[in-house]
Structure 1
Amino acid sequence: MHEYLTVATILKPQGIRGEVKVKALTDSAEDLKGLKKLFIDGAEYPVLSVRAQGDFAYMGLKGVADRNAAELLRGKDMLAERSDMPELPAGRYYIVDLIGCEVFGERGDFIGRVTEVTPAKTDVYTLDAGGKNLTFVAADGVISEVDTASGRITVNEKRFREVSL
């Protein structure tokens, strides 16, 4: 398991007091409100304020006192310690935990290894299937079981064939 999770990307400075506008990479920008500290390029930044609006948030960080300092952070990822993140509901997983998982059919046939998960209303998984990219939508009934501890995802083969490209 990864100790740090990428939770947002800094889009731009907001105003003249060092606040930054970020794109939340969590289910909701509200998830950022409980964080006390973030890491940017390995440096720790205590969180002073968070205003969430949809998928975006406006954040004040200690040590970022003006627009010029905020501008230097444009395009950078913000990481949080896993232990500071809210507990996920059953059946939900952090994308970083799915990357590298092996995907098998219910009969045990190896299909491929997850290389990317694109978040969407219904997430899209990309697999390396013997050197070829294979994608599938995680629609209802496709994924039977996820075991991130053992790095294994089991899919219903019939539904998988219906939604894979």
Structure 2
Amino acid sequence: MEFELKTLSPDGLEAAKKKATRYRLLSEPALAESICRDVLARDPDDREAAITLLLCLTDQFGARRGELVGEASAIANRFEDEYEKRYYLGVICERRGMAQLTRRGPGAGAVAYDCLREAMEHYEAAERLRPDAKDEAILRWNTCARVIMRHHDVRPLPDDSAPSMLE
């Protein structure tokens, strides 16, 4: 069944963005996502709504990861500011890794490790580009490092270059 979605009034965009942030903080990322999509339908260049949408998508990686990673990455790659781009690409990788840890299963630790290390690379790049006193990337890099150090199963896959017992 298809519906024609209603359009927000221009005067309602600021209130809608506040509601999206509030719903996200209340752990209602699907509702916040919908609101952000309504704001962006009215104003496709709204940076605040794009960032909130990206964060809403990453909030849902545990449940709907496969379909959302690409969309979140596409949003981050559209940011003109290289610092923001690298920072939010780091957030996406970090949250992919954390979702892997929550999901558990065969190889989850190795996948989480790869995601967290990729996040750390993005955060290092963002750190080099950061404005003065903007330490977000450092804080997140440290969080990734602590997760890796705390979880002994979060390690890279063993090196395949070791000879097999069958050889």
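Every number here is computed from the coordinates shown, using simple stated rules; none is lab data. From a predicted model like this one, the values you see are computed outputs, not experimental measurements. Cβ atoms are built from the backbone, for glycine too; each structure is taken alone.
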Quiz item: Comparing structures 1, 2 by distance in nm of label points 7 Å out along Cα→Cβ at positions 10 and 82, which one has the largest value?
Solution: 2
Quiz item: When FRET efficiency 1/(1 + (r/R0)^6) of positions 66 and 138 (r between Cβ atoms, R0 = 30 Å, to 0.05) is calculated for each of the structures 1, 2, which structure yields the highest value?
Solution: 2
Practice problem: Work out the source of 34 here, i.e. which of 1, 2 gives that when percent of Cα pairs over 28 Å apart is computed. | Solution: 1
Practice problem: Assuming -2000 is helix-only ellipticity at 222 nm (-39500 (n - 2.57) for each DSSP H run of 4 or more, over all residues; to 500) as calculated from a single structure, say which of 1, 2 it is. | Solution: 1
Quiz item: Of the structures labelled 1, 2, which one yields 2.6 when distance in nm of label points 7 Å out along Cα→Cβ at positions 2 and 74 is computed from its coordinates?
Solution: 1
Self-check item: Structures 1, 2, by relative contact order in percent (Cα under 8 Å, 6 or more apart): label with the highest value
Solution: 1
Exercise. Supply the structure label, taken from 1, 2, corresponding to FRET efficiency 1/(1 + (r/R0)^6) of positions 42 and 114 (r between Cβ atoms, R0 = 41 Å, to 0.05) with the calculated value 0.95.
Key: 1
